[in-house]
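Read-outs: derived from the displayed coordinates by stated rules, not from any lab. Every value quoted in this text rests on a predicted model; they were computed, and no experiment measured them. Cβ atoms are built from the backbone, for glycine too; each structure is taken alone.
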Structure P
Amino acid sequence: MFARSNAAAARLAIQSFSFEQARLYIDMGIKLLEAQNWENQYSLSLDIFEMSAEVFAGKGNIACMASCLEEILSHVRVFGDSLKALSLLVKIFASSSKFEEARSTCLMVLRHLGEEFPCEINPLVFQNELSLMQNTLRNVTSNQIKLLPRMRDKNKLNAMKFLNMLCMYSNISNPMMQPLSSWRMVKLTFEFGFCDDSIVGLATAGQSLVLFAEDIQLASHLGMSMKPGLNANCMYHTDISSSLLCLCTDLSSHRKSERVFDG
């Protein structure tokens, strides 16, 4: 009972950004857990240790955060209960510049969520996926993006979170994975609906079109389609579409200057 009260107080403190206060409630809550807490108080233990890891992450205490994640991952009963811990583990790897480990963990989670990727990305697979992305995105309109329903499928929402991280860290450890992961995010968005991570997938897909296909015109079209298609609830996302347009404009200007110089 008292452990549960401390967990509730810690959650309220976190919501108020009172992390020092949250730390006190969490530590007391852990002390008040039963000796066989994972057997008798599974949900409460999972909740407290997840909050503990998040608060340690906010303070930059990687060692204590890793200890909490180890506690969770060694006791979870079903894979779904490990997702929050695994997302934090990916961030630990990235903060330690272990980008290959971060990418591998994302791929492992995505396999469990039904989103598999080829073990090896050969040039043929890469080109096929890039061509599919180009052909689909040519027909995308701002109205189509605006009318997308909200994504409700919990499994796909979790997949989008890990695909977002995969896009981010593949850019450093394995750039050829970036178009594949962003394209998967775009496909899930059009099939299951829009979520907060969707716009990152669309923007990264646009970036991939520029960097890997040199299709500046299509990337610019995508950026223009994204901008009016986002509502007021996605204000910071509009900044991302603007950044994509700026990237396309800069590259177009650069190409024009190259042609003038060559001429």
Structure Q
Amino acid sequence: MSQLTADISRKYKIDPDSRADQPVDAATVIYAGSMVGKNATTGYSRQLVGGDDFQGFADAMANNTVNPVYPNLTNLGAFIGAAGALNVGCRANGVLVTPASTIAGSPTIANVDQAVYASDGNTLTLAQQTTTITNFNGTGGTFTLTGNSSTGSAIAWNASAAAVVAGLPAGLVSQPVSVTGSAAGPWTLNWGPGVTPPTLTAGIGSLTGTGAAINFGTAALTTGQSKVGTIRNVVNAGSAYAYVEVKFMAVGEKVA
């Protein structure tokens, strides 16, 4: 998916009395149904860009490129399209009901309570996780990785990211995962949306270096993403009619 270029209708299971008007950025159009984000540079609202503070879902289009009352007037100078010239009404919190196919990662009932992120005003994805592999004091030799009951092939202490991919256990290669990093590490395994990182162990029998070890760490991969909320329920999971309930809450909103 990508940014909206027209209004869309969203379905909400709960219609809360929790709305907020947000000032729209200069020369900006926000379409109905778009997720709204706060531009950290200007302090004004726009169709969400990954990394913005999530402000809610737009109730109606806010067009800050023309005068809303007299769209053909062009002599109002800075009043047309100026930052903050008009507001967008946002649903600040509630429960979004959306087809499972609209959330990257194909959520199932196992994903209930997991975080949901947005990379733009119309793209939702399950939280992604990373596993960092650190080569501690290794100066020669090889090591192996074991996960999901299988062990991969030998990986050189100064392996490139591509060589680490080649050495992953078969049980990991079958999952959505990519590897980034430089020679000798650290290397980062970027798991697909909604994938729970497996427990990894390392075989370091041939790794040389004083106190050489392979260490692991996991973290959320949220760069370029904005947290929207969490999955509250998945109905008809696995079917063509599956839909997801996403409990969303704007940054700064409080639970009553």
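Taking mean count of other Cβ atoms within 10 Å over residues 7-14 as the criterion, which structure among P, Q has the greatest value? Between P, Q, the highest calculated value is found for P.
A value of 23 was derived for relative contact order in percent (Cα under 8 Å, 6 or more apart); which structure in P, Q was it taken from? Value 23 for relative contact order in percent (Cα under 8 Å, 6 or more apart) corresponds to Q out of P, Q. When helix-only ellipticity at 222 nm (-39500 (n - 2.57) for each DSSP H run of 4 or more, over all residues; to 500) is computed for each of P, Q, the one that comes out at -25000 is P. Ranked by mean projected area of the Cα convex hull in nm², structures P, Q are led by Q, which has the greatest value. Computing Rg and Dmax of the Cα atoms in Å, for residues 31-110 alone across structures P, Q gives 16.0, 57 for structure Q.
Which of P, Q yields 0.10 for FRET efficiency 1/(1 + (r/R0)^6) of positions 23 and 119 (r between Cβ atoms, R0 = 30 Å, to 0.05), as computed? The read-out comes from structure P.
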